[in-house]
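Scrolling down, you'll hit the structures one after another.
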Structure 1
Amino acid sequence: MPKFAKHLLGLSRKFIPVKDYSTSSDDLDEYFKKFERDTHLKVFFAGSPMDAKPEPLYVKSIWRPPLGSIPPEIDTRLYNFFKLMRGIFIKRRGVTNLLPFQHRLMAWLKKHKQWIIANTDKNLGPCAIELAQYIMDALTHLNDDSTYAILSEHEAKAEAQRLYGEIYRWTVEGRRTGHLSVMEVKYIRKHTLANKEDPFGYFYLLYKVHKLLLTPGPVKTRPVCSDCASITNPIGKWVDVMLQPLAQKMPTYFKDSFAFKDITDELRLPPRARIFTADAVSMYTNIDTNAALAVICPYLRLMEDEFDHYHAETLITALEIVMKNNIIRFGDVYRKQIRGTAMGKPPAPSWSTLFEGLHEMEFLPLWETYLASYVRFIDDVHGVWIPDGDPDTDEMRWLEFQAEVNNNHGLEWEFTERSLSANFLDLTTTIADDGTIKTKLFEKPMALYLFIPPHSAHPPGVLTGHVYGNVLRIFRLNSYEQDTVDDTTDFYRRFLARGHKCDALKPIFLGAIQNARKFLATSKKQRADAKFAKHDAAQRRLYLHLEFHPQNPSSAKIQQLFNDTVLNPPGKKQLNEVDGGFGHKVPIDAMTIAYHRAPNLGDMFSYRDISKRNGPPVSSYML
């Protein structure tokens, strides 16, 4: 690789180069059609509970209100808005945000397909690897015949065709018996058919460059499967929706770091208490599919009446389809996973949480004397051990406890030593002198903090959202004020290191700090009420979807046009005072411009579909 490649790749895979041309008036048509339909729906259903929460899986409707059902006043206002919008959206040549040598390097990388711009494990930024080496690294995993069965292209396609028929028959039976709703069947069939042409998950690698510090030598890799377009992904999403409520009822479950801190804040520990953590060894790989089904399926049947959102046999059949039929593709090589949790499938986290959770329900009650706390986030455990008064007995019981945790169909856990402090997820937990647990944000030593540079062509709200979100996280997860100050200062300085300017950052950070203090000063009920009010206000908004480009008219100008033509035209009623029909006023108070981004460097250098690369096929490396 050219030595100066870091000046492009170091911008991060999220960096967005400015597109060659801005949005033209012709490009607006697709956005206007959606905006007009959304407006008509709100007007037509004014006074009706149209905004009830939809099913988790649903197919978007294309229905529109009948012609003549919308007051002409509404269409006149929209016409005026669209007309003025077309007048200000003029196609302009984009002003590049890359230097000439960066453009040349990007063109060189696109042309020279023998390089893979891959992702690294632990979010350590992009890395470059020769295509031949990348293929050999992937085949190291795929040639493991204890995990993958070799399929020819013909056999893989035959398997996909069989799966399509099996899923279709499952939906027929589920609809006949009433155990699947009309919308669930419609969703699964529509998306399964859409994935039929290219029905396989795509295999790719993450490089564990952080391991080089510990074990110099060949770089180890983490196998990943992109399953979003596979033939079993739609039914997998349905299975995940069904399993999540059960997984969340496991005694050790918690949602995120904020929920974990709420748990630890309530603990009051004796003086001799010690913290330990445990990490599952390759959890997904080492959960035997048949063993997991043998444990989970009886539980699904047992809890069917208590959880009335699923039918046990329908769910079990779907679970077997998803977990026993993971067919993946790597170039012209096809494999069927025969061991471990189906890689990349939507229900994998819930499946794993249930599998270990059911084991925990058996052994944890026997250890209440020694455990002040024991919680788990998928494959990471945080516990508090209360030692026995006799050191020899304590050590024996500690070893027995570890053996009990590891007694689950071959799934192994690695335990840390018991101590006053431990790193867990993104926190460092410490037992204080008063018996409480204090927390501090934990950051990996090798983290690069590749924040989006200021000249990336991102929508303007991205920076504000990043700052507000992480400052609130800092304030919520740190127990001590000084840690909060230090982390906020470090966060600010990292933005400066990425090229952001003080004058632009300071107002955003001051607003974020004020927002965080206000949040912490409110009760949970007040937060819930505010969230409900925000949701209610969102139902009375229109959303104009646009692709962001720096040379497009500003959002302020677009909002002004909308206000002058739709919300508050001169000499006319405000939009929310206009009669929408059937005696109800139009339920629209404002508009939000919902920007979506242009392709970033990660999109341009995507490496998940290796078959698009020039050169010898993957199968030629197996000879």
Structure 2
Amino acid sequence: MLRLFIFCFLALSLPTIVFAQTDYNITAIPKTLQAYANAVVRQQETSTEVKTLDQVIYKHKEVITILNGNGAEYAGIHVYYDKARQIKNLRAAIYDASGKLIKKVNAAEFQDVSAISDFSLFEDDRVKFYTPLVSYYPYTVEYEYEIRIKHTFYFPAWAPQKAADIAVQSSSHRFISKPDYQIRLKEFNVTQPKTEKVLNGTKVTEWTAQHIPALKSEPYSPPAQDYLTLVEIAPVTFAYEGIAGKFTNWQEYGQWAYDNMIKGRDELPAETVVHIKQLIKDISEPKEKVKKIYEYSQQKNRYISVQIGIGGLQPMPAAEVDKLGYGDCKALTNYTKALLKIAEIPAIYTEVNAGKAKKSYQPDFASAFQGNHAILCVPLAQDTIWLECTSREAPMGYLGSFTDDRQVLLCTEKGGIIARTRKYAPEQNKQIRTGHFILEGNGKISGAIETKFEGTQYDNRESILVKSPKDRISALKEIYPINNLEIIKYDLAQHKTEKPATIEKLELKAEQFGTLNNNMLLVPLNHLNRETNIPKEVRNRKNKVRIVRGFYDEDKISYDLPADYRPDYIPQPVELNSEFGSFLAKSSLEGNQLVFSRQLTLKQGEFSPETYDQLVSFLKKVADADRSQFVLVKK
């Protein structure tokens, strides 16, 4: 993958203006800032100073009080560096609740470790970090450092409130440059206008914020930038790894990326060209050619993070991937693009912000590293195919929840273009389950279930595929929390068709599935797919309600009843319809068999804050229905 620079931005953009200690006593924090807060930023000063196109200084000082154990994660200090980022003047100090100094921490006490990913081959990122070992609360951490950067390709954002449960007493950010140096800005939830001044041939743009309260937790909220203060800063002219450039929009950025990072890196050895032509010589349909070539690349290569080549941005040449048989997302995407070129099928290198949160590129603000991953776009005449080139298992055209339904950047020879990846409707994200059980008079059950997963639910069992048989059993017992569960047989298969599906087959038995109470047998109707994610109630909600991804679940389970028992109670049908989706659960007696069916649809979308109570109510009623039991009595 591309380096996770956005994460590093936060470490880099938290800059050293030296100021004398003020009152760090906990009593100096206004009561209004302690509400809903797990930590309070007492003082924060950051600055970005552009001296030349290849010399930038970031400075940071921050004082943060950790109020309780829930805020402990904000006490640690992490500073990332590499050959283009050098750390200077790193130090920290810890104070008790009264503001008394407990410990000074110098640079030698910071741990210095490699910051490579678990399966990286070549990476030079390192991190210096320090985690205070304080077992009581509250306490205060003060730290400062300076980062010297050898490029101007991107600048750190100003984010005074790192998370919603942090309050801020005082924060400021200064951008310092020559008067004629141009930058572009995007501001989110800024309440105080920036100030600009020119003094002694230097231009200073400054943002300040005071008394930002923490926000109470609100489940199903939109992305943080929708409600937290954030200022993003991008250059107009820049230098990066010795390459100069200029961009003010995505077309210009994409042009620079194509010309300097992608162009000319798709040459392949003659023998590979001959092999690919032979591979597809009897295939006429373009889509089938894409499938054949994609599967060839999948089986030939393996993914490994290789963060080299112009700061980790430039893909490895296709010929090198062809020789080595591995590469990172950039390299494998570029390699597959090169293979398709042999078949005269155009494909477009694409940057994307991967992850389940569906974070999109901002169409109106071009800046580097809005993405963290690369995929391939293949625009055929009748369809656009998206290829995840790092996976050896993904079906052609399947993206899943990692890269679905978000705006991405196509890097074409004519410049950058914002496009959107495939969106799956709720009814396409299906989980369809059928099951048949034999229920005995002592409460024991035995039987089998079969489940089909489609759409973004296709990879619901992806993690199980790579587990050992023993670990599979443990994982399945967590998925199906049935007491005394014994798995007799298990089979899992992925069908990589145009509409891919994962099929799970499970034979099981369980003692005491039903509970005996005198002459009654109490049996849960639905122990396989219960709704348990009930969000907490929130009064006076402020944020919109955001459901990131919709889905459709359908279950049909039949129980053969013991011959010496008869039904005494069968739950009434439950039917719910709301703005957020629908639910139907019903049971029927068919001879000596009880048949239970369940259908749940949850819709994707954004809804007004006032509807949140309706969502909580809807999910609670679903959960209540899922806990229903039927009762048998002896004849």
Working back from 21.6 (mean count of other Cβ atoms within 10 Å over residues 147-154, computed), options 1, 2, answer is structure 2
Taking 20.6 as the value of mean count of other Cβ atoms within 10 Å over residues 323-330 derived from one of the structures shown (1, 2), identify that structure.
-> 2
Supply the structure label, taken from 1, 2, corresponding to helix-only ellipticity at 222 nm (-39500 (n - 2.57) for each DSSP H run of 4 or more, over all residues; to 500) with the calculated value -13500.
-> 1
If you work out distance in nm of label points 7 Å out along Cα→Cβ at positions 75 and 475 for 1, 2, which one comes out largest?
-> 1
Assuming 2.8 is distance in nm of label points 7 Å out along Cα→Cβ at positions 67 and 587 as calculated from a single structure, say which of 1, 2 it is.
-> 1
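Values quoted throughout were computed directly from the atomic coordinates according to the rules given, and no laboratory measurement underlies them. In this text, all values refer to a predicted model and were calculated from it rather than measured experimentally. Cβ atoms are built from the backbone, for glycine too; each structure is taken alone.
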